[in-house]
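These notes open a run of structures that come right after.
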Structure 1
Amino acid sequence: MDNIKALCDVVRQTAYAIHKYHGNGHLKKVYENALAHRLRKLALDVAQQHPLSVFDEDGAILGEYIADLLIDRVLIVELKAARAIAPEHEAQVLAYLRGAHLQHALLINFGSPKFEIRKYAL
């Protein structure tokens with residue numbers, strides 16, 4: 001998908017449909033599998049538990065982390081099944097973006113009765 005805004009809208013709508021259908025209370029892996037499955041049915045490139053390198057300012061690789069989902073190689077999706085999105089969840093997503101030199105991420109929480117999603121852009 002060429003437009004990041006359109007891609008984020010598709011992910012948001014799909015995640016909301018999953019939350020509406022399955023509700024809260026499942027393990028995070030159930031939501032991850034459901035979101036990956038539905039996005040693949042829409043012909044999106046979805047990588048689950050995808051390793052992303054963390055770079056220093058000079059380009060040296062410092063390590064790696066595992067993104068819950070990497071969609072079309074441009075959008076990190078971090079999933080939670082928590083009571084609410086916490087500041088440490090937001091810090092994690094921002095660190096992933098900076099470290100991997102990517103520009104866009106979504107933080108989605110399926111654990112609350114109320115659907116929660118936040119978009120981050122560097």
Structure 2
Amino acid sequence: MRIAGWVLSALIGLFLAIASAAPKLLGLEAALEPMQVVGWPVKYLVLIGAIEVGCAVLFLTPRTALLGAVLTTGLLGAALAANLRVDNPLFSHTLFSIYLGVAVWVALWLREDKVRAVFPFVR
């Protein structure tokens with residue numbers, strides 16, 4: 001279970017760093033257009049990218065993994081709210097934050113005994 005949790009965690013970390021934060025930090029069009037759609041000023045692009053990298057680092061560091069998961073959940077909640085507000089497609093855009101958030105917590109549950117002790121879904 002632990003290996004599966006670390007593999008899933010690594011995939012989530014790679015997604016947050018490469019697919020989500022890197023375009024924002026580099027100011028690529030792939031990041032600019034969605035920001036305009038949801039109504040966020042471009043001046044926040046680098047800040048949001050840095051927050052994503054910070055969340056990924058915290059999540060991938062064993063001592064701060066729980067804090068990283070909580071902060072990532074908050075970040076994803078903001079993304080969900082922004083997409084919901086502008087009526088983006090439900091299953092592909094708006095609920096993607098839910099899908100990723102569930103993956104974050106499943107990965108943490110798989111890799112951390114303390115999380116499994118709090119949420120004992122398996123006997």
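As an exercise: distance in nm of label points 7 Å out along Cα→Cβ at positions 21 and 53, calculated from one structure in 1, 2, equals 0.6. Which structure is it?
Working: 1: 3.7; 2: 0.6.
Label of the originating structure: 2.
Which of 1, 2 yields 1.2 for distance in nm of label points 7 Å out along Cα→Cβ at positions 5 and 109, as computed?
Values: 1: 2.7; 2: 1.2.
Going through each structure in turn, the value belongs to 2.
Out of 1, 2, which structure matches 2.6 when distance in nm of label points 7 Å out along Cα→Cβ at positions 77 and 101 is calculated?
Working: 1: 2.6; 2: 0.7.
Structure 1 accounts for this read-out.
Looking at structures 1, 2, which one was distance in nm of label points 7 Å out along Cα→Cβ at positions 13 and 93 calculated from, given that it came out as 2.0? Write down the numbers at each step before the final one.
Values: 1: 2.0; 2: 3.1.
Computing distance in nm of label points 7 Å out along Cα→Cβ at positions 13 and 93 on every structure in 1, 2 gives 2.0 only for 1.
Thinking of 1, 2, which structure, once helix-only ellipticity at 222 nm (-39500 (n - 2.57) for each DSSP H run of 4 or more, over all residues; to 500) is computed, gives back -22000?
Working: 1: -12500; 2: -22000.
It was calculated from structure 2.
Determine which structure produced the value 2.7 for distance in nm of label points 7 Å out along Cα→Cβ at positions 29 and 61, calculated from the coordinates; the candidates are 1, 2.
Numbers: 1: 2.7; 2: 3.7.
Here the read-out was taken from 1.
Here relative contact order in percent (Cα under 8 Å, 6 or more apart) has been calculated and equals 23, so which of 1, 2 was it run on?
Details: 1: 23; 2: 31.
Comparing all candidates, it corresponds to 1.
When mean count of other Cβ atoms within 10 Å over residues 37-44 is calculated, the result is 14.0; to which of the structures 1, 2 does this value belong? Intermediate results must be reported in sequence, preceding the final value.
Values: 1: 14.0; 2: 11.5.
Structure 1 accounts for this read-out.
No value in this document is a laboratory result; all are computed from the given coordinates. Bear in mind the structure is a predicted one, so any value in this text is a computation, not a measurement. Cβ atoms are built from the backbone, for glycine too; each structure is taken alone.
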